[in-house]
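The structures come next, written out as structure tokens.
Computed from the coordinates by the stated procedures, all read-outs in this text should not be read as laboratory data. Since we're looking at a predicted model, the values are computed, not measured. Cβ atoms are built from the backbone, for glycine too; each structure is taken alone.
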Structure P
Amino acid sequence: MGREESSEGFVNVPGGSVWYRIVGQGEGIPLLVLHGGPGYPSDYLEALSELGPERRVVFYDQLGCGRSERPDDTSLWTVERAVLELAAVREALHLSRVHLYGHSWGSMLAIDYALTWPEGLESLIFASPCIKIPRWIEDAKKLRATLPSETQEVLNRCEAEENLYAPEYLEATLEYYRNFVCRIDPKPECGVRADNGAGGPVYQTMWGPNEFLVTGSLQDYDRSHRLVDLSIPVLYTCGHYDEATPETTQWYQRQTPNSAIAVFTQSSHNPHFEEQEAYKAVLEEFLGAAEKGDSIPALSWDSGRSSESRIFFTLLWFAFLLIVLLFALSHGF
């Protein structure tokens, strides 16, 4: 048993067929993974297959990207159809009980599905979430303002000229990505594969030309007022340098009953591979607690601390205890 044991195939969904892969044969409740984008296939999330020894981990490429069918019909690219697609995948793979993991755009799909088809959902994981797009846009403006002035000048000039495919604009866009999307250079091979399999029409129709310029049909999306309606355990994760900022992610978490949050201090938008071992440990702890019915802590900011940070705070604690002990001895206690 383990992550090396896998199966794959295709499922018919509204609009076409989608590719899926199941990794692992563990006895735990399966984890169903929803990738981001929209239109950015599941390859970049393959590190989650490390959870395979404990449970089945189910990946699928949403319609229009990756190994799935790519119909030439932009009317298909809606949240409502994606929710029906997810329901079809779950039914075809007999996932009667499931943990649902949604990364980035996948968090939007996950919450809409949870509010529509909640039966059998054991928990939700909102990874680097975007649940209120107007707030995402405001955060992106603030993040852009931290880039070098010459980078900002190129972005602003090309956008004013509506020249979003100029080489200098694309290079300036990459500066944003290197800071807030993936801080590993060079990008991991799984991320390169996802880049190569991306579905441009899906992304451009629903989102826009890039991560910080949201012009598609999702630009007014907001489910933050519905977070209070979630009754199952919920985990939020993000990176310290994430475009899904820690401040906004914490704001979501505070509105969500029975929820926890983990911020990964060395990561941006992809802590699942930027801090893979720490991320895996947090997910295992959360999924185990959810399955046992244990209470989920209201806040757990320290869950993603790097090993160096943990060592530092451990030494600090021992130093404090030593001071207390010396004080007690010197006063005859």
Structure Q
Amino acid sequence: MKSSNYTLSGGLVIAGFVASSVALAQSYPVKPIRTIVTFAGVGEALCRMVAQKMTENLGSPVILESMAAAGGAQGAEAVMKAAPDGYTILATTPGTHVMRQFLSRQMSFDPIKDFTPITLAWETVAVVAVHPSLPVNSMRELIDYAKKYPGKLSYGTSGIGTSHHMASEMLKLTAGVDMVHVPYKTGAQSFQDALSGTIPVLYGVFAQVQPAVQSGKLRIIALQNDRRFPLAGDVPTIKEVVPGFSGPPFWTSYYGPANLPQALVRRLNLEINKAANTPDVKAKLDGAGFLVVGTSPEELSSINKADIERAGQLVKAAGIQPE
């Protein structure tokens, strides 16, 4: 009899929990959702488009707040410390959730334990571009030039620990070149210095670089990704030119604080993916070189862990030391 009562009581508790979770998701949101973005430039603008579409669909404001300082760590920390109520979420890149732990001696957050995965929303098409003053027209010519002038050629990235930084280190390792890394606080800053020729080589994103290519101010010589991108024409990947090169992850994913209730995780996953897949938004994302994916929370969790393992191997092989 005791066993029967216990089972009945347990069933009531579970039923009550499920009912309350459903009610929570149905009533959500009742106030503005704050989305903290850990990057600036084109990617931020696209996140703003998604936030606007979510606002329309939810009938409640989704507000974007940029916190790109310290490689995105400031933004990640803000979300980590937020209440797990679905009203503060993070849009970030592998810079905070894959690379940073290997490159910083002061980690103020755990990318796995301190966050709840929501969705890997899209992948970014990343490029290597050169200023016209540099006498190279291909990745092979860049490698040959760098070998001819070791330690003389500088390149810019959006910062230490970003996927661009990892791609550059992988190129150094696999191609055997000695180039000088110039890390910037944001991709917008490195892009501006590439335009002026202050840095002759840029690791950046297609959407930002393409207009400068069309006006003849920059040349794209390779893709950092492991696969080609139709809008980039016949531009090869680094992997095609350099045996052993493996492109680092380039994605934008959304997370909540740790212990975000699953009902809210599912609702946010649905709303973010729906907004990104709205025809007009998706067309702008794809056209700019941001390929819509839209994973489940579980898929993002698996991808995140696999990327961390791969990044750790690269950091070790390249002998990169944390700063």
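Which of P, Q yields 1.05 for Rg/Rh (Cα atoms, Kirkwood Rh), as computed?
Answer for the origin of the read-out: Q.
When distance in nm of label points 7 Å out along Cα→Cβ at positions 204 and 268 is compared over structures P, Q, which one is greatest?
Top value of distance in nm of label points 7 Å out along Cα→Cβ at positions 204 and 268 goes to structure Q.
For which of P, Q does helix-only ellipticity at 222 nm (-39500 (n - 2.57) for each DSSP H run of 4 or more, over all residues; to 500), calculated from the coordinates, equal -14500?
Corresponding structure: Q.
Ranked on mean count of other Cβ atoms within 10 Å over residues 60-67, which label among P, Q comes first with the largest value?
P
Just checking, which of P, Q has the largest value of relative contact order in percent (Cα under 8 Å, 6 or more apart)?
The maximum falls on structure Q.
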